[in-house]
Every structure is written in structure tokens, then in C-alpha cells.
1. Given 2.6 as the derived value for distance in nm of label points 7 Å out along Cα→Cβ at positions 62 and 142, which of the supplied structures I, II does it correspond to?
2. If we compute relative contact order in percent (Cα under 8 Å, 6 or more apart) for structures I, II, which one ends up with the highest value?
3. One of I, II was used to compute helix-only ellipticity at 222 nm (-39500 (n - 2.57) for each DSSP H run of 4 or more, over all residues; to 500), and the result was -19000. Which label is that?
4. Taking FRET efficiency 1/(1 + (r/R0)^6) of positions 30 and 134 (r between Cβ atoms, R0 = 30 Å, to 0.05) from the coordinates of each of I, II, which one would give 0.50?
5. One of I, II was used to compute Kirkwood radius over Cα pairs in Å, and the answer was 17.6. Which one was it?
Structure I
Amino acid sequence: MANERLLLIVEDDEGFARTLKRSFERRDYIVLTAASHENVVELLAKHNPAYAVVDLKLGAQSGLACVQTLHAHDPAMLIVVLTGFASIATAVEAIKLGAANYLAKPSNTDDIEAAFARSGGNPDMPLAPRPTSIKTLEWEHIHEVLKESDFNISEAARRLGMHRRTLARKLAKRQVS
């Protein structure tokens, strides 16, 4: 049986992982941390957490593999996926693989605990009044390509099929965070 207050944080950003760990420990959780899929497998050999928070991008690895491993280990585990690159496709995949919820960064401890509490679906959830705009979708795609190219503007422009100066102008209008 899972320890009711045992939480596993899978995050490759040491500072963010440390901050989340301290915050959850103040809320009386027992917190384990892992920075990779291999660390997760090692920890699951000894521990059975009830909760998990998984970053979607773990360096070159995908956090979705961790979600799949965690769910296979204990289907009752409540898993929340955090990402700086929220997209419908990755949200759907995370839920299919066993995540209970999916949050965009920045998310704090309150957001994550609320996501654990909302692990079941809500059929009365109101529909979004307005779909995502083309500009927002374009910006998310540009930001994702920039990240994949290590923020090299020339390489990102080549991958996006646009001139480097055009990309630089777009970036000047909306700062990358």
C-alpha cells in the first residue's frame, strides 16, 4: 500500500525541485526527488509514493516515460505533470499514460495540491468561452522550437522556415521567459 503522504518530485531543475520539496514538507508530506527516469525506477524499487509531480521535459528525456512507469507501478497514484510548454497533444498523452492532471508552469504548491484534489473529471466544467488565438499558438510553437535549438535564433529560424530577422523582430515584440 502507498504511504498516504509520500510524494515523488521528478524535476531536473535542482532549484525548482528543492523549492517544491521544502514547500511540500511544510505541508507534512514526505518528499523524494528524482532528476531522471533512471532515478524514478531506482526509487520505486524501495518506495511506493501516493503522489507524484513530473516535469514534462527532463533534459533530453521526456517526462511521459516517467508518467508511464509511475502509473504501471501503482495505478492509484495521483500524478500531476508540470510543463513550461503546454500543448493539447502532450496533455492528452500525459492523461492517456496515467496522469491525473496537467499544469502549465509556473505552478505553485497550492496549484499542485488542488490538481491532486481534482483527479476525477468534472462533466459540468464550463466550456472555454474563447478558443486559443492563432497568435498564441504561433508564439507557443516559436518558443518550443527556440528551446529545442538551445535558443539559437539562426537555427530556430531555419527550423521554422523564416528569415532570421523576421524571427528576431517577433521575439523583440514578445520577450522569451
Structure II
Amino acid sequence: MIDKTIARRYAQAIFDIAREKNAVEKFSEDLKSITRFIDDNEDMRKIIYGRLVPVEAKKEIIGKFVSPEIDPLVVNFIYLVLDKARENYLAGIVDTYDRLAAEEKKIVPAQVKSAIPLTKDQVAKLEERLSQITGRNIKTEIIVEPALIGGLTVRIGDIVYDGSIAKQLGLLKEHLQHDTVGKIGVRQ
């Protein structure tokens, strides 16, 4: 709980600045760029998340290796996070920031699992249909999961729509197991 509170507090602070500067999307991209830069490089992770590395050294490394296209306010925000020894919360801060940005645009995230990859056209049609059903702007995250056999599962918040073949086969199995033998035409 405390972890989420800390991440939310920092995310809200940078989000408020981004909104004031009319740069919500730019800050989102910049924050993701920095966290990706750190997380994609094992040596960088050891330096930034390491407790034995002085804060000034961490800030110097970030300053040297981060793209000059990153907004200076975002870089200063990262420096603040480092100064306050909150670097372990970076991923949570970025996730929370993205949720705040989505709320601002009235976009609801949906997680879609599919047995096969979906084309851009299929994704667009799916998002349009889900938006019609829910009355909200839906932005999907597509995850390929071959175990579904076919069909889709969609999670929007706490609601799950399961149209997968694996689910249908499970329901059929359950139905057959619970029916008495006489009901399906077999005599005992």
C-alpha cells in the first residue's frame, strides 16, 4: 500500500507539471524512454538501483547517457527521485503516470489475450466495438496466448469477457461431468 502511495504521489506531481506545460504525451514518452534505458541495460540497472553508488554518480550517468531530446523537467524529476532514494519506485511511478494520462483523455485500458497475433485493422475494429459496448474510449494491450486455442479474452478493469475456445471446451466438459448419464441418452 505504501509503495502505491509513494508512486502515486510522485506520478501526480510530474503529471501536474506536464498538464500545466501541455506536454502530457511528451513527458510520458520521456519517462518511458529513461526507464527503458535503465531497465534494458544490466550495468545501468546495477548502478541506478544499487545502494552503494552515490546519488551524484547516478545523476551524472543519467545526464550523460539520456538523449538531449528528453525534456529537462523530466530529467530533473528523475534527479529528484534519485535524491529522495525512490529509484525502486520508478516503474510504479511511470505506470501510475500513464494511468493518470489515460484518465485525463478518458481512455480505459483493456487487456486482450488472443490465440494468434491480431492485425492493426482487427485491433482497431475490436477497440471500436469495445468502445461501443462500454461507452468509453478503449485502448487495448494485445497479448498472444496460444493456450486459448482460438477466440479472445478481454479484461477491462475487473470485468473479464471470455470468448476463448479453451473456455468453451471447459464449460462443455463441466456440463458433461455434471449431467447425469440418463440425461444424455445413455442407459445405466
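1. Attributed to the structure labelled I.
2. Once relative contact order in percent (Cα under 8 Å, 6 or more apart) is tallied for I, II, the winner is II.
3. Traced to structure II.
4. It traces back to II.
5. I
Rule-based calculations on the coordinates, nothing more; no lab input. Bear in mind that the values here come from a model prediction, so they are computed numbers and not experimental data. Cβ atoms are built from the backbone, for glycine too; each structure is taken alone.
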